[in-house]
Structure P
Amino acid sequence: MIGQVAPMTKWEEERIGNATASGITPLFEEATRPMTEEEKKNRPKKDNGKGGLIFENAGTTIIDHNLWTVGAWTYIDEKIAELTTNTFRKVENFSTDYGSQQEPLAISMLKVTYPNLTYYGKETQEFFRYSDFSGGSPDWAEFSLKLIGEIKCPENPANHIKYCRILTGDQLRKEKKEHWHQVQFNMLCVAKNMGWNYMETNGLFVSFCDLINFPFKKLHTIEILPNPRFEERAKFIINKYEKELSSQLKFLRQ
């Protein structure tokens, strides 16, 4: 089922119009535009080995952090739609239902290592606000360790096997950047709410598949370290997003 529905819980209400950890990746995409003639002339040059100079980069486009990509605009429009209708787009299918059903099993395995973790399941979801219109909802946290967790329970075991080949946070960032962004932004959100230094937090990305038989790995974990560049970029991105949201809502008023 896919459609617009009204929020039924406090958690759903809190997320209306907000940039959330689970969907924030499009806002981090870098938009480009054609260079002006002046910018083309000022491109760095290097020796061509023949006593002359050539441009280091032959390209004629440039990254412009004041612009949004098409994907970012799609996400922003979805959030504007939420604020102007007080509804949100809900997607239910076999994969999402399966993942929700499997999460408690993954948590039971994680509790062997982290017995004091707090699980934010379907009935206990919590929104950790980062700003007026942004926040995150981690799947679990172990507060004494400043550890923030995200769980994926793929119904297709082939996808779990792919996750098992990802061994580091840097590799996750390259291959599944949306998951890396999700964990990082949840770390930022929880750190802000708890009064922690984000650089002292850690994240754990977890893939769990109960279909995998012993002695093979049902549960795979990937450590995510805090990233100062992400922290800096997130502040800029969220500020830019909230200004855009305000501008668009003002434009849409009669």
Structure Q
Amino acid sequence: MKKRLLLAGSVLVFLFGMICSVAAQDVKWMRKAAEQGDAEAQYELGKAYYKGKGVAKNYTEAVKWYRKAAEQEVAAAQYELGAMHAFGQGVPRNFTEAGKWFRKAADQGDARAQDILGVMYTEGQGVPQNYAEAVKWFRKAADQGDVIAQYNLGFAYAAGRGVPQNYTEAVKWYRKAADQGVAKSQYNLGVAYVFGQGVPRNYAEAVKWFCKAADQGYAEAQYNLGVAYRDGLGVPKNQTEAAKWFRMAAEQDLEVAKKALEKLGKK
């Protein structure tokens, strides 16, 4: 599995997957099957070359075997080939070519490809920018339980991009991703509770979700926890706790946290 794209506002965050190890002896037999046209073997051989498992890492060879499998309609290979074009691994970076292969995988129901295609339509990378089309693909992936797509769909509803602004729908999709540990969704769900957007205003509930995101190192959530403890929003006032969370956010170079910490007089 390659890098995943997470839409956070206009920022793309790359997530990384793992590929199971492959022994050299396995590669020998895999190659024989691949050379005889076995599509799954071609795909697995491409993975082996991509990760350097059982063979020397070689992106050019990975592309070669992924392409052979992709041309035989192996959706996972189409996704991987799209990712290699998107990141310029083994081929020149080419978002148009990436979009072509992501679409083929997406049309076969690959949720990762559906989500990334949504990101490409959002950013206008390799395809014309089209927020409605982005939402279409985010929804397909989100309905399959893809947590990144669930976050992206929630963001689209919150921002009113490609769909009418609807905070209730935004919260619905944020919660699905938040329940599965996506820190950005946990943070945004906390913000929704602070402002009463899509849910009744509830500072205690906001603090709950900020805590979950903050525990994953999310700086903005750490700062908001500091504010909650400083001002007694959803928790009893506690300047020591406020300073703790401001400091954690400040250590990640969040300027507003540095200023808040300075005002508390806690260096």
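Worth a mention:
- Of the structures P, Q, the one that 0.35 was derived from, the read-out being FRET efficiency 1/(1 + (r/R0)^6) of positions 86 and 158 (r between Cβ atoms, R0 = 35 Å, to 0.05): P
- Structure responsible for -13500, with helix-only ellipticity at 222 nm (-39500 (n - 2.57) for each DSSP H run of 4 or more, over all residues; to 500) calculated and labels P, Q on offer: P
- Structures P, Q, by relative contact order in percent (Cα under 8 Å, 6 or more apart): label with the highest value: P
- FRET efficiency 1/(1 + (r/R0)^6) of positions 62 and 126 (r between Cβ atoms, R0 = 30 Å, to 0.05) derived as 0.15 - corresponding label from P, Q: P
- Given 6, 25, 31, 21, 10, 5, 1, 0 for P(r) over Cα pairs in 10 Å bins from 0, in percent, calculated: source structure among P, Q: P
Throughout, read-outs are computed from the coordinates displayed, never taken from laboratory work. Predicted, not measured: the structure shown is a model, and the values here were computed from it. Cβ atoms are built from the backbone, for glycine too; each structure is taken alone.
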